[in-house]
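Nothing in this text is a laboratory measurement; each read-out follows from the coordinates by a stated rule. Remember, it's a predicted structure, so these values are computed and weren't measured experimentally. Cβ atoms are built from the backbone, for glycine too; each structure is taken alone.
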Structure I
Amino acid sequence: MSSNRHRRRVEPTDDWEQIELLCGWPEQRDYELIRPSVLFGSPASLRAKETGAVSERTLQRRVVRFEADGMECFFGSEAARRRGLPPSVRRLVVDLKAEYPGFNPNEIANACYVRFGRRPARKTVKRVLAEEPAPLRFMRRFAPYHETPEPAERRRAVVALHAEGWSAKAIAGYLRVHRSTVHRVLRRWVEEGVEGLEDKPHGRPPGVRRVDLKAIEAVRRLQQNPNLGAFRIHAALAQIGIHLSPRTCGRILATNRTLYGLDKPKGPSKEKREMPFAASRRHQFWTADVRYIDDHKLGGRAYVVTILENHSRAILASAGTRTQDLASYLSVLYAAVERYGSPEALGTDGGGIFRARQARAVYEALGIAKHEIERGRPWQSYIETALTVPMECPSMSSHLQ
């Protein structure tokens, strides 16, 4: 009674903000939140709108728990404790995440189901990972796939992790191997069992060899013709019912040459083709060309306009451009002529910028004889055959900008 004399009197109210301030305990606040719905049957939607503390669905769920467990639902009833995850499951969730940080909540839930027969919800896994402390140090149970010396042990590690509920994606990330390798190991395990984890001999099984004495003798007879190579012998053998690949025929030919001292077939002699614009003195012939750059970091199209001196193979002028335009070509030609003078002749391909009316006027004014390479024969251009143009120049980006 003495405590009642010192308790502050407050006028009764239905204002939730005032009631929430008067509640001294969280359990008292939770009960006041659902009290109109429990005692007077007030709709949960109306109470949720009045308080704004929780959603309508949460309020309905709390009313149902109160009707099932009574006041114990506010203090952690035995039924509520049964709904929590056992310590062993919580420990497994934390250990799996510590062993392989790439696990997602669904994969951890599947591993828990394989181990304990219970699949926690995705949100539950996230909550456990947020609440439980992570181990300071966790040792790997299996070394990376390609760091394991024994091939059979590698495959056993894949099967062991799969048996624990690990997904193929998680196994591939943990063992640092491609996912297709994991699927191939698991397929062999399903089809062949333990024997599928051992190494298998490579090559064709014994007893089904295609190369026999009959095939070797047939190749030796055909090899007497020095103009027959591996592919032609392969085609000739197919006509008599012996099917060998060209590479197999090539190996038999090499063996026969070693055993019988046969000569290697020689191809037809080809005359060396002369370059049409070969220069015997400096600045007799120049070559101009525009090359497209397909491997650069400039963004968009890029070209290189180059003028080459045929006698010394020296680049007289060069520039990068975004388009194959006449102005860029004439500016490069002007730079070369300004520094070295005009040549006796200029060789190009059939590009439009080299045939333009303004370009022909420049050739005529400077006394330059204009020549073109033959159509379909790019080797006649010295830039194509005698020079490898760099695909990326350090100063090109600044020039193009």
Structure II
Amino acid sequence: MTNKIGRTCITFCSIICLVLSVSQFESKAVQTVAYITVAAGPLERHETVVSFALPQELKAKAYSLRDGSGQIIPLQIDADRQATFALPQLKAGATKTYRLEELKSGAAPASEGVQVIREGNRLMISLAGRRVLDYQAQGELPRPDIKPIFKRGGYIHPVFTPSGRIITDDYPPNHLHHHGIWFAWTRTEFEGRKPDFWNMGDGTGTVEFEAIDQTWSGDVHGGFKARHRHLDLSAPSAKTVLNEVWEVKVYRVGQGPKRYSLFDLVSTQECATASPLILPEYRYGGMGFRGHRQWDGKDNAFFLTSEGKDRTSGHGTRARWCHIGGRVDGQLAGIAILCHPDNFRAPQPMRIHPDEPFFNFAPSQMGQWEIAPGKAYISRYRYVVADGPPEKTELDRLWNDYANPPRVSIALK
């Protein structure tokens, strides 16, 4: 009797083991394996930012890329399941295939990644331990002699070169309404009034910081999403004209022998009412840049556009990118602003100031237009910050990466 019970138990255990083995085998058999193939196209690629939508079949929170030699490439997935990585190198016309590998634990960003830290009214973004830029949230007046009407937030300052030099200015004495990298419209019409969101001292318009909705750090990029509102102060009571969202991403690239910082800014503006914002023809207004105070004066800042124009010949012309630079404490430094080809009226015309370190892509130079209710106005710009003089060939390469990124195809097996 005992032997019979023993044989029954052994048989039962054997069946359970067999079922478990089959279950594990079937689980492995149906596991999705994904590969991506990157095509360089007609351009040679080097440290190129590449993004693609992650297939719905891939449910894990974190993945990395492994190439045929076993090298691991960091892959970052955002809240919208958009995957981004930096393509190290790929010759023109070539392709390269990577396998997506699931990461079991969401590890903290590596020390050489992009870190975002909030300190009071500022977001501070660093790459591999060095500061890249700050975002000023709520407005603060840096000096007691500035009238409260000039106070505003929702802009980027300071911007640092890889060597740590600051290349932007904030509340410069001759233009208190200039702030590093900021967005405001100048000549406008709204419901019969003419608010000026740029020249805040006139008291007819302003731009206010509203909220920071999201911040993130990562091995590939770090950044934030923030909301601003454009207010008509000439109305009987202050009235919101535009609601704006900024999305800023700083990328983990440019850490080789010729170092640079690379970040994207996407502005999305939408009408807050059923009334359009009309923008008559004017020489400036939109996304502005104000350079270091040591660049003030006709001979202290230099400009170079993608079409080879300079300060004397560039104003009012159109370009894919524009570089502005000068000496900071005796050393050359500068920033290139790249205009995405999908932008309205791209390549956009430019405002290049004859005496001050001020630049602006200004679509209103080409005639009257409007931001209409129900239709978002989206502006996309990429910024390249470096020490030394500009290298036109390198800036052309970086613009081509931005405008014509490599194509990605996905295979699930």
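20.6 is what came out when mean count of other Cβ atoms within 10 Å over residues 315-322 was calculated for one structure; which of I, II is it? Of the structures listed, the value fits II. Name the one structure among I, II that log10 I(q)/I(0) by the Debye sum over Cα atoms at q = 0.09 Å⁻¹ of -0.60 was derived from. The read-out comes from structure II. Out of I, II, which has the highest value for distance in nm of label points 7 Å out along Cα→Cβ at positions 35 and 243? Across I, II, distance in nm of label points 7 Å out along Cα→Cβ at positions 35 and 243 peaks for I. With relative contact order in percent (Cα under 8 Å, 6 or more apart) as the yardstick, tell me which of I, II scores highest. Structure II comes out on top.
Here the criterion is FRET efficiency 1/(1 + (r/R0)^6) of positions 195 and 347 (r between Cβ atoms, R0 = 30 Å, to 0.05), and among I, II the highest value is seen for II. A value of -14500 for helix-only ellipticity at 222 nm (-39500 (n - 2.57) for each DSSP H run of 4 or more, over all residues; to 500), calculated from one of I, II, originates in structure I. Calculated for structures I, II, distance in nm of label points 7 Å out along Cα→Cβ at positions 115 and 235 is largest in I.
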